[in-house]
Structure P
Amino acid sequence: MGVKFVTNVVVGKSITVKQLKDDGFDAIVIGSGAGLPKMMGIPGENLNGVYSANEFLTRVNLMQANLEETPTPIRVGEKAAIIGGGNVAMDAARVAVRIGFKKVYIMYRRTEAELPARLEEIRHAKEEGVIFQFLHAPKQIYNKEGYVGGMQFEIMELGEPDESGRRKPIPTGKTMDLDVDTVVVALGTGPNPTIQASMLRDNMDLETNPKGYIIINAETGETSINGVYAGGDVAPTGSSTAINAMGAGKRAAKAINEYLSK
């Protein structure tokens, strides 16, 4: 259909949205997703053996990283802690079981009643031998010669509901240690701020919400900047599905066609 693919380009660094507009592009669509992992922000998070769930799942499923002969191996140890309670956490836990970890723990700071994962995902994880530990919040990761040498967790209790409607976990002051050699962080993802930050530097009045998602007209994908559209996970609806992202692209295409036809 005549689409031109330009590779090895980081928009926001190699070239900016402003430069694209200055180069004569009348309409621009931002579909950069929300692939930036949310980490724990605790001591030891940069040790070898700590992975984001996206990295862990991608390397195993697409790069066979659990095999010794792979060029990008994951060291399969004895015990793994999966931090989080959503569907991705369940995926990471079940993959860890399948590639050979002897014990795999789901560490979640609320109770089972508040787990956001689908019930069938939780059931399947239990069937595969995943161990669930509730009311445990990560506090630090121990260093063993540059690798994960265990974790310390703070014991929590539930207080009043927070803005999500779930009861808020409150520290009790008590801690417990867990003997693990691998940690997978499955706390969700957010938008990479590279494009948005470059637009702000160029004094482009791009409206975003406090979490960095680009605010759009849900019907058209229009942003606060004339001729700039956005859709998919980078929009404030948050992480969703591929089919919803495709729908957002089609709505933006329709709006762009009408915009360029004026």
Structure Q
Amino acid sequence: MKLNLKRPLAIFDLETTGLSITADRLIEISILKAYPDGREEQKTWRVNPGMPVPEESKKFHGISDEDLKDEPLFKEIAHDLNAFLSGCDLAGYNALKFDIPMLMEEFLRCDIPFDITNRHLVDVQNIFMKMEPRTLKGAYRFFCNKELEDAHSAAADTKATYEILAAQVERYQDAYYEDSSGVKTKPVSNDMKALHDFSTHHRNADLAGQIIYNEENQEVINFGKHKGRTVEEVFTREPSYYDWMMKGDFPLFTKKLITAIKLRMFGKNVTLINQKK
């Protein structure tokens, strides 16, 4: 279907040093500019972010410091980029939550007024999520082609969940999945361990996912200002963080875990922990 455009639509995507809109920087932007008359124009810029690209980000997009060392800074392309986007509506995948705010930050650092007040902003991900809601009712409709009656009745929900799981295995057991490193596997099979492994986003150290394991099997904080740092490193550099967590609104299991880690750091027997809080 040809889109009904009243003015150019700029569909764009960013690659960045990370996921923080304030702390991270843009390293690549590609824009497909679709015109009302059917013409299309594609432009891509690479940008020197003025900071190292973290290893985790390199694994995701494959762009290294070496690739960017001779590229212009954002401020050197900002005027051309702003001119190319002038008069365009904007679209992207997860654009409202990340790409548009990230791009706005870059323009603001250069004191360039990138005005979005009179533009239409389209987020393809939000359309997808609203039309195919990630709810039990939506999943039942998608996988089983049925409407869930008595939704939120525990008995009805459990039966629907069982049917959905069976339908997922049937649909995906021969399907490939590509991870963030580009590795392709067929992870969905009629095997509970395989389904357990694939349905887990992180290897949680605690049940709530506040503490996860990294590739070296070290416990890592998965929230807040210390996200991505090992628990031992944080407790060593900022001992008061342990007390803050113990007094905070964290699950008892999480508090028990961090106490075990702290005792382990001092060579104590963690098997004797009986956390009371």
Structure R
Amino acid sequence: MELQLKRPLAFFDIESTGLNVIRDRIVELCIVKVHPGSKTETKTWLLNPEIPISKEASDIHGITDEMVQDKPTFKQVAHDVERFLANSDLAGYNSNRFDIPMLVEELMRAGIDFEVENRRFVDVQNIFMKMEPRTLKAAYRFYVQKELENAHSAEADVMATYEVLKAQLDRYQDTEFEDKKGKITKPVLNDVDALARFSQHHRNADLSGQVIYNADGKEVFQFGKHKGKTVEEVFRAEPAYYDWMQRADFPLYTKRLMTRIKLRMAPSNL
């Protein structure tokens, strides 16, 4: 089943120096941009991360320091990446938890305030884990009936992710799903809004899931001594917590969210 798109949907995959969104860097980025009508464009960048690639990461994706020493840095290609993603929703495999936060962090380090608020995020892994909890290689075998060649190559993985999502649409178009509250729906629809909603575990306020929205639409901490409290109530009771977060090791996007919340609060309430 081909995707019914109102605007482009950019499937992408990142290979990196490690798994820490703040400290690690991208070494390979591949984007397959699917346009309404199913025309695709593909771009791949091999990048010099300017820091050593961990052995654990290199063992997985096969990219070494020597292979990228003469490649451009992310900052040098950042504007090309931004232009290629213009007016696109984003899709990937485990992208809500890793690829999107990592990409936005790199863009912000390059001085680009990448707009995410009006984009839809479709995480194929979350759909897969809810419907058939397995790995990408198993998902490709299960849905596409093929063996995934060159797994952990960015282009092979991103193309497999694209094919898996189309096969999921075929398989689950009339399948019922019962959520934790017992509500039964048919959530896997050929609609990016519906897919984005279903592929979320939580409604994140930031990109790394450290702050989520509660049922009232208020931002709530998901970590530390204030877990479960709204950001606003913490900032009112402990104004210094904002300053601590700005100095601490949090993603730039999370820090920016904290600033937005602080600024919208009346000064007299802080």
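What follows is calculated from the coordinates using simple rules that are stated; it is not laboratory data. In this text the structure is predicted, and so the values were computed from the model without any measurement. Cβ atoms are built from the backbone, for glycine too; each structure is taken alone.
Out of P, Q, R, which one gives 1.17 for Cα Rg over 2.2 N^0.38 Å as computed from the coordinates?
P
If relative contact order in percent (Cα under 8 Å, 6 or more apart) comes out at 10 when worked out from the coordinates, which of P, Q, R was used?
Going label by label, the one that fits is Q.
Consider the structures P, Q, R: one of them gives 22.6 for mean count of other Cβ atoms within 10 Å over residues 7-14 as calculated from the coordinates. Say which.
Comparing all candidates, it corresponds to R.
Work out the source of 2.2 here, i.e. which of P, Q, R gives that when distance in nm of label points 7 Å out along Cα→Cβ at positions 111 and 151 is computed.
Source structure: P.
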